[in-house]
1. Taking distance in nm of label points 7 Å out along Cα→Cβ at positions 177 and 209 as the quantity of interest, name the structure among I, II where it is greatest.
2. Any idea which of I, II comes out highest on volume of the Cα convex hull per residue in Å³?
3. Here helix-only ellipticity at 222 nm (-39500 (n - 2.57) for each DSSP H run of 4 or more, over all residues; to 500) was calculated and came to -4500; which of the structures I, II was it taken from?
4. Out of I, II, which one gives 6.5 for distance in nm of label points 7 Å out along Cα→Cβ at positions 153 and 201 as computed from the coordinates?
5. Taking FRET efficiency 1/(1 + (r/R0)^6) of positions 65 and 137 (r between Cβ atoms, R0 = 25 Å, to 0.05) as the quantity of interest, name the structure among I, II where it is greatest.
6. By the measure relative contact order in percent (Cα under 8 Å, 6 or more apart), tell me the structure among I, II with the highest figure.
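What follows is calculated from the coordinates using simple rules that are stated; it is not laboratory data. All of these numbers come straight from a predicted model, not from anything done at the bench. Cβ atoms are built from the backbone, for glycine too; each structure is taken alone.
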Structure I
Amino acid sequence: MEIKKILISQPKPASEKSPYFDLAEKYGLELVFRPFIKVESVTTKEFRQQKVSISDHTAIVFTSRHAIDHFFQLCAELRVNIPETMKYFCITETISLYIQKYVQYRKRKVFFGNTGKLDDLAGPILKHKNEKYFVPLSDVHTDEIKNMLDGLKVQHSEAVMYRTVSNDFTPEEKFDYDMLVFFSPAGIASLQKNFPNFEQGDMVIASFGPTTAKAVRDANLRLDIEAPTVEAPSMAAAIEQYLKKNKQ
């Protein structure tokens, strides 16, 4: 089967230098960037039902940009004023810099890890063990942060502030793709929700990451392209490898 139209279930890259655009030009592909999932804030009512007061806390632990976006969005909706003295503990420097979208970075106390591992924050948190920590969470999460903070014996609270939901397709949207590219199990769940009678046929399915690959197989779908691998560390490289193998 000749591949001409590919749905990539991520937002369109901001840079024109994306390897996806190089692929499109090289192989004459039509690329459609269309996420199967989206992240949304919980409602103020849902947050209040968790009986957690943000104002009682003096430090925030952020593990993602989504956490930052939905924390500040809900604070605005709840009319919670964030004091100048608030401290921020971020899992990476990139996430810490994203806080600048909402507050003046130089006026805040921001701490971050070097490797992207949660354990990196243990040191900075212990140096500020008298703070009361708040952790914004997704509706799907583990107890890793809670267990770490319990182990460090610091005061803390957690609350769900955002969730991942299906980004539904409209009846007007054509679904005439030769290849579907997925990056999370939630994307596969959305496919099944949107198209309960979906039949793969000749359609090629690509996935990134072991949990996404497992979700494809658990859905009884054929996985044609799996990344990352030693030969194809990126999704774009894996797609090109497939196109070459199939003499695109």
Structure II
Amino acid sequence: MKLLKNLWAKEAPANTVPRPFCHCLDPQYEEEKWTELQIHQEEQDTGSAGWQRINELIEQAAADGRREFSPGPEMKPEEWAQVTELPKSISTLKRVKHLILYGSSLVRIPPEIGEMTALKQFSPYTSYRLHWFPYEITRCKKLKDSTISTRALYGNYKDRAPFPRLPQDHPCVPQRCSVCEGSFGDTQPIQYWISLRIATDVVPLLVHACSRECIANLPKPPENYVQSPHQGGLGLGQPKADR
């Protein structure tokens, strides 16, 4: 059995409801040859009970001003497994300091996470289909602590999983430039990857920029990661894996 499946069985909440599973990063466990990867394209089923429930929970959390938001335990297991993308309304969680997404089936986080201005802790641990994060999370200036399953990430230091080649379509493109927050106008955003330290982890961030100037203004990645913004692909040179 693959190591990733063993980890899932050990750490996932005890229930009989299987959650979606992907094989994107299997080669790093099986020592197989990598092929070009694709960003998850599946769209959130907005008619599902899980989608309705998580919207209710966000509305409640925004209204009562809670400091911690952990939707999984407040949902039925089958509902939590149906949520593949958080609602954009997470932007209303202005007082939440700790966002817990343990054992989720998420494939992406919306750029609106950058509007959670009080966020100090981010815990999407064991969300194994979450391979990247939006650049907008860098706007959470108070974010100091994170718990992320880093081996599920593109470019992770243990295995250097390849980054999908950009540009690629996906259902969660921001309305404004990730860097300067300017309008895209009539042009398509420019997509680049960059690895940056977010709280206690270095993670791959997807940038949607309005110009080459904005790409040039991105911060420098930490040592032992690709040292400039890039567009991924199997031909991208990465530092040696730290197995």
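1. Working: I: 1.7; II: 0.9.
The structure with the largest value is I.
2. Going through I, II one by one, volume of the Cα convex hull per residue in Å³ peaks for structure I.
3. Details: I: -9000; II: -4500.
The value was obtained from structure II.
4. It must be structure I, since only it matches.
5. Ranking I, II on FRET efficiency 1/(1 + (r/R0)^6) of positions 65 and 137 (r between Cβ atoms, R0 = 25 Å, to 0.05), first place is I.
6. That would be structure I.
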